[in-house]
Structure P
């Protein structure tokens with residue numbers, strides 16, 4: 001059994017000797033997970049506090065979420081930060097300008113099949129601009145059935161399957177949080193900084209790998225085993241404390 005990961009050094013100490021860029025997951029990292037995506041509780045003034053942190057970092061802070069950007073903004077308001085939604089499939093800078101290509105939606109036939117499957121088998125469907133997610137937190141026994149279906153749909157329509165906590169998602173090929181980190185790190189104000197990726201789920205490991213490849217590291221949140229992180233923060237509250245939010 002692997003040894004528990006240590007907590008990260010104090011953020012102020014990290015910043016004292018190097019230029020840091022932060023990449024932050026949203027659900028399970030900045031907000032507590034909920035039974036459904038719409039049931040989350042967003043801490044008061046979270047967006048304003050993140051913007052203040054971004055200012056202290058010279059703008060080198062990005063949200064990197066599995067949610068679509070438009071969905072993030074439904075919960076936190078207009079996001080005046082660099083942001084990657086749909087698992088890195090849709091990136092934009094702090095001014096709202098696109099970074100890379102803006103992806104299209106899933107093929108209509110695949111969406112129809114996913115909706116029919118979700119309704120028939122009891123999954124909660126999250127229809128996104130650039131993908132679709134099957135949630136099964138209410139019935140974990142649905143996992144294998146959903147995964148088999150998703151793999152079949154992905155093979156038929158040339159899609160990728162993403163896994164999360166009680167979540168199976170279908171997205172366009174090549175979309176991942178690591179590609180988002182690399183896209184931002186190629187641009188100002190991120191270029192030349194040490195990237196630090198903070199996240200709680202398996203999809204965050206791509207972002208942590210990219211951060212490590214570019215000279216930084218990952219911080220895992222919670223108690224899930226993580227092969228890519230260097231440090232650990234125990235909870236959302238611990239993340240907020242470490243960030244100074």
Structure Q
């Protein structure tokens with residue numbers, strides 16, 4: 001692939017130890033970025049950062065907790081410098097169940113990570129971006145946030161919230177050289193599948209006209225452009241990665 005130039009850029013990738021987040025972290029590092037991998041799985045994050053080589057950092061963080069995010073940002077800033085790029089990939093799917101039977105605590109937990117976590121991670125990085133008049137934020141939403149998946153109301157609604165939040169923040173910051181966009185992937189075969197029933201996995205596949213799941217590298221290619229300086233005009237946008245499922 002053609003690599004974008006991320007030399008001298010500092011990037012945070014949440015959920016960067018595996019899945020789409022890892023593919024993005026690797027792509028950014030290959031372009032010259034110094035990458036902080038934020039993840040709850042510290043052991044996996046350390047291994048991932050080590051594989052990226054010098055300039056990478058592993059940070060243990062719970063993005064659902066504001067104080068944890070503040071501490072993680074301070075740790076990253078102290079080691080790598082002010083952050084230019086944020087890719088918020090951390091998220092949880094939760095179990096599959098009708099709304100009438102859905103566990104109330106689990107619904108809250110999913111919203112706390114997927115939506116409030118997005119808010120926390122974006123919020124902590126924006127002041128430095130505004131002070132330097134440069135920043136690229138990419139939030140990972142989902143095609144479920146556009147269309148809604150049955151028996152996944154918590155996940156679907158949290159990702160719809162990520163779309164709305166991204167549009168709002170992108171418009172707030174549009175007067176400067178800061179781009180805030182999101183992508184809406186179809187499912188990719190990552191560890192998040194462990195949280196889903198086979199019936200739900202089969203349902204998601206049946207809705208993809210391409211007839212296959214997303215490859216994480218395909219997501220990383222699109223996200224790399226959104227995170228690059230070449231993306232100098234588009235903001236508050238929603239970019240499809242659904243294999244033809246969503247056409248708007």
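Every number in this text was worked out from the coordinates using simple rules, so none of it is lab data. No experiment lies behind these values; they were computed from the predicted model shown. Cβ atoms are built from the backbone, for glycine too; each structure is taken alone.
Could you tell me which structure in P, Q was used to calculate helix-only ellipticity at 222 nm (-39500 (n - 2.57) for each DSSP H run of 4 or more, over all residues; to 500) as -13500?
Q
Determine which structure produced the value 23.9 for mean count of other Cβ atoms within 10 Å over residues 30-37, calculated from the coordinates; the candidates are P, Q.
Computed on structure Q.
Who wins on mean projected area of the Cα convex hull in nm², for residues 78-221 alone among P, Q, i.e. which is largest?
Q
Taking 3.9 as the value of distance in nm of label points 7 Å out along Cα→Cβ at positions 54 and 182 derived from one of the structures shown (P, Q), identify that structure.
Computed on structure Q.
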